[in-house]
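Chemist: Below are structures written as structure tokens.
Every number here is computed from the coordinates shown, using simple stated rules; none is lab data. These figures come from a predicted structure and were not determined experimentally. Cβ atoms are built from the backbone, for glycine too; each structure is taken alone.
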Structure P
Amino acid sequence: MGRDASEGKRHDLLRRWFIYRLIVTGAASGIGRAVAKLFLARNRGAGRVLLVDRDRGGLQAVASEFGESASILPIDLGMVDAGSRVVTAALGDMGGIDGIASNAGVLLPGSLTTLSVRDFDQVFAVNTRATWLIAQAAFPIMRDGGGGSIVATASMAAWTPAPSLGAYAPSKAALAMVMRQLANEWGPYGIRCNTVSPGPTLSGMNKELFSDLTRREARASTIPTRRLGDSEDVAEAILFLLGPGAVQINGTDILVDGGLSTALMTTGLQVPNAPA
């Protein structure tokens, strides 16, 4: 194959990976809102987004920022029929699906010693099953449309459990494996599936945790970048994986943790300051 033909083939491949119609779950605030905002800004009026969350008021507030480019679906993603309802709404509002940013999540603290079955099931229903059900319902549309990209928000907790995250950490680990499984099954159809795993982030469920300045600074001091992440940090990683720059990335997790996962052995130790 000549150079011109090879470059032309790659150009066609990259065009296929541009995302114009995106489903964003957990879109009423935090990372989901940041994903929608960055996505629409970069598509410069060409993009459409379906904002999904159980918080109707939050969705309406976010959608008001985007005008006709956004539609909303208030729904509890823990319901068994949530996946089909999300995809039906996306087809009605956008006419198709190019990508999914699955960001909705719930945290019910507790150890596995004391956690109730009801709470365990609820966490897995929202954090793990919902992504699979939405993806499963969207599969034939994305396959017949030539492919697409799905990115789910996992967590650093998927790789580093903590005593109070008895259901949350396993649910995010399961989510990461679901996405790797889908990457293996759907890659031949042009559908890429990846995850991002945020570390400590000033967003959503962590905002109250880090509202205390002393606690926030103490946590930041354990991170090599010496700062907590924010919603935009994670949204940038999600948009990268959704887009054509990640055309050969499939079945991968990107840690957005400032290097914290590489520094766990030094946490609590006296580490000399870096040389000037």
Structure Q
Amino acid sequence: MRVLAALALLYVLTAVAAAQQGGEARLPAGAFTMGTDEARVDALMARFGSRRREIFASEVPAQLVKVQSFFIDRVEVTNAAFKAFVDAHPEWSRARLPADRHNGEYLKAWNGESFPAGDADLPVTFVTWNAASAYCREAGKRLPDEVEWEFAAGAGGAAEFPWGDGLPTAKSANWSGAGIGKPSSVGSFPPAHGLYDMAGNVWEFVADPWKDSYRDDAKPSPGRRVIRGGSFGGSPVNLRVRYRDSHPELGAGPHVGFRCARTYTEAKR
């Protein structure tokens, strides 16, 4: 089984390396084990020094899932890219977005209708899930779903973090232990599988509504969406490939951004 898993991971990594196109990487179709086996939770609690079993409850049980080939952005959407979108679609500006469509914090870090000088390459934050979806849609893309995001972050493998099983360091990601305390310019840390900041920097909205586990009787939370990847304020457990959390759709905040994806369609001959 380990040999087969290693071969599958090698196939994904080779395909990603061969298919990077500009700002995107193409992931091949495949199958992988998503989530965490409940039998591993005690070991995870011990490794990460947690007494809270519920931290891992949302990623249980492990399940074999299939994913179709897709493209995903290599970096998180930046302030500069989002400003170009807002300029073309002023209905998504801070001044014009209706008050009932955000929490009062929408694009709070910007000065009026633009980001502060020097922040062009920072990931855009203080955005809502709907704004993120609109941006991706206008770009001919969409938010990745949760299956795609986890497959991309771990290249379909079993490692705990995008870079492997070793705990994060100040050189591997922007997390609380790096001491930065705020978002970094996208791509500031080494990539994993051709993708940057899949762990740390800012949490990323994905398409899925939140449910508190993968079980058939999982409880939904209307108005909340799944976020993945951890942030500059996160601990090692939050940066894990399989870690899940949720955030309000309208909850623009300083620690949540996004990246886009799109389905791969083979050209017809």
Structure R
Amino acid sequence: MTTRATDVGSLPISKVTAESFVAKLPGGSQAHLLADSGGARYVVKFVNNPQHRRVLINELVSTVMFQALGVPTPPIAVVELSSRFLQANPAVCISKRHESITVPVGMHFGSQYLGRLGSEVFNSVPPRAAAGCLVNRRSFAAALVVDQWLCNTDGRQTLFRRLPGTIELEAVMIDHGAALGGYDWRLSESPWWGLYHNPEVYRGLRRFSDIEPWIEAITMLPERAFLDIVAAVPSEWLADDYTEFSAVFDRLWRRRSRLPEMLTSVFRSHASFFPDWIQ
């Protein structure tokens, strides 16, 4: 298998305007499901979400890197909320104890909603699904490499969508807010970071050479890729964090050389998660 780092000079980030409110979603960030004028739906996290505005940056950085490395993840957008929209949709707010906090006008993070009308999306592989139904099992190995590099302090969050007209399922990596060490941007190391809870997805992963293509692809990412991402982050997400954000990228740049050692620690610490590992 050949894995190549793609050029992210032209970042896959669109800009849309929210036109309708669909639903509030569960989770600590209190994301909302919003739709644009064409009916496309987005899971939107707000700048003033309870977790921190930095999770929007973490989502953007991770998604761009996942896409550059060929790991399936939903397309993203910068979602604009106008004063007209917010006035017409008072349900769009942050709930805190016994009060509702207004969402500010401006730019927020959106991840395209996978549960389109008529499609089947699962939070985990359905119990009756045969092991062979998952068409991109190797994406979990790729995601583990990227999550270790980006210091995703959460377990790997994933949705599974059924491919139209088949029994086959595709895994799509979602929810990257805990990357870059979470809201405090401390890039620590742990063999727990980024593991998916079901070891079956790591079947077929036998030796270090199976993950080397992604390590090499990360190592080959050009410095321009980092600079383009920094430039793509809306100013209201960064606020006064530009210097610290730039320092995070400097640490990510240096951290690439530690990937082999970090992943070796994962395999040694969690042998039960890798049932076919022989090296």
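Chemist: Given a computed value of -12500 for helix-only ellipticity at 222 nm (-39500 (n - 2.57) for each DSSP H run of 4 or more, over all residues; to 500), which structure among P, Q, R does it belong to?
Modeler: Label of the source structure: P.
Chemist: Matching task: 4.0 is the computed value of distance in nm of label points 7 Å out along Cα→Cβ at positions 71 and 255. Pick the structure from P, Q, R.
Modeler: Computed on structure P.
Chemist: To which of P, Q, R does the computed value 16.1 (mean count of other Cβ atoms within 10 Å over residues 55-62) belong?
Modeler: Structure P accounts for this read-out.
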